[in-house]
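Q: I've put the structures underneath this note.
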Structure P
Amino acid sequence: MTVEFWGQEFKVNIIIGCIGAFILAILASMFGFGGGPFMVPLMTVVLGLPMYLVVGSSLLAILFNTLMSSMRHYQFGNFDPTFFLIMFPAAILGGFIAPQIAKRVSPLVVKRVAVVGLVLLGLSLLGVF
């Protein structure tokens, strides 16, 4: 399948993308993580999409999972509406702004920033800091 994004076309195997996203969504729901750190490698390495497209797309891809998780946390009384009202618009805005910035920067720089972010996230999850 060919995907067009701001005048550029990319060839994507939609079946592999859907299967990978489905598996990641199940794992994210089971283990309680957002899925974004795994969606980025799926879309860049497996589907071959450029980083400037993947940054915003990964936010959109995890939107529904995050909304469902937020609803469940709300039902359990484990939800901070103020935090949600701040972070939700920020994530949407970031999804529009980040591809614009990433498109103007070298793809190597974008990948390095993503790797640093993922390493920091991994270290945080391991309790290093």
Structure Q
Amino acid sequence: MKNILINSIMIFGVMTFLNFVMSILIVSLLNLPGGSYGMAPFLILMEGIIVSVIGFITVLIFKKSYHSMIRIAVLFEIIYLFSLIISGFNPFGSRDDHFFSVLTYANSGIVLLVIYLIDLINSKISFSKDKKLP
């Protein structure tokens, strides 16, 4: 990675967007009522933007420590899960809103896995390019 700041903005943006889209998919697939769940994806989008700003400031301060895509993604994930806990997404219970909260936490894990797979593919491609160079 040549410019860690641009890559961190890209990673934060992709992770925020994926969390937002997956929460929209949850609401639509579970046929949850629009009144109580319709704005939840936008709350997740706002949380993702706030987490991205906090994460970007952290990367700016500790630029030398965040040199890989995975470290930046894990930083986003830790801050995102902490913000979900603070905002009241309680996954324990039997009602629909608790089930939605469990799926929101699962979405964040899936997004981290997607970013890990993208990094793995990217590193394999760059390794094969480096191997072919004389």
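Nothing in this text is a laboratory measurement; each read-out follows from the coordinates by a stated rule. Note that the structure is predicted; figures quoted are calculated from it, not measured. Cβ atoms are built from the backbone, for glycine too; each structure is taken alone.
Q: Quick check on the output: 2.1 is distance in nm of label points 7 Å out along Cα→Cβ at positions 12 and 100, derived from one of P, Q. Which one produced it?
A: P
Q: Here relative contact order in percent (Cα under 8 Å, 6 or more apart) was calculated and came to 29; which of the structures P, Q was it taken from?
A: Value 29 for relative contact order in percent (Cα under 8 Å, 6 or more apart) corresponds to Q out of P, Q.
Q: For distance in nm of label points 7 Å out along Cα→Cβ at positions 28 and 108, which structure out of P, Q has the highest calculated value?
A: Answer by largest value of distance in nm of label points 7 Å out along Cα→Cβ at positions 28 and 108: P.
Q: Tell me which structure, out of P, Q, gives 45, 32, 28 once Cα extents along the principal axes in Å is calculated.
A: Only one of P, Q returns 45, 32, 28 for Cα extents along the principal axes in Å, namely P.
Q: Let me ask something additional. Could you tell me which structure in P, Q was used to calculate helix-only ellipticity at 222 nm (-39500 (n - 2.57) for each DSSP H run of 4 or more, over all residues; to 500) as -28000?
A: Answer by label: Q.
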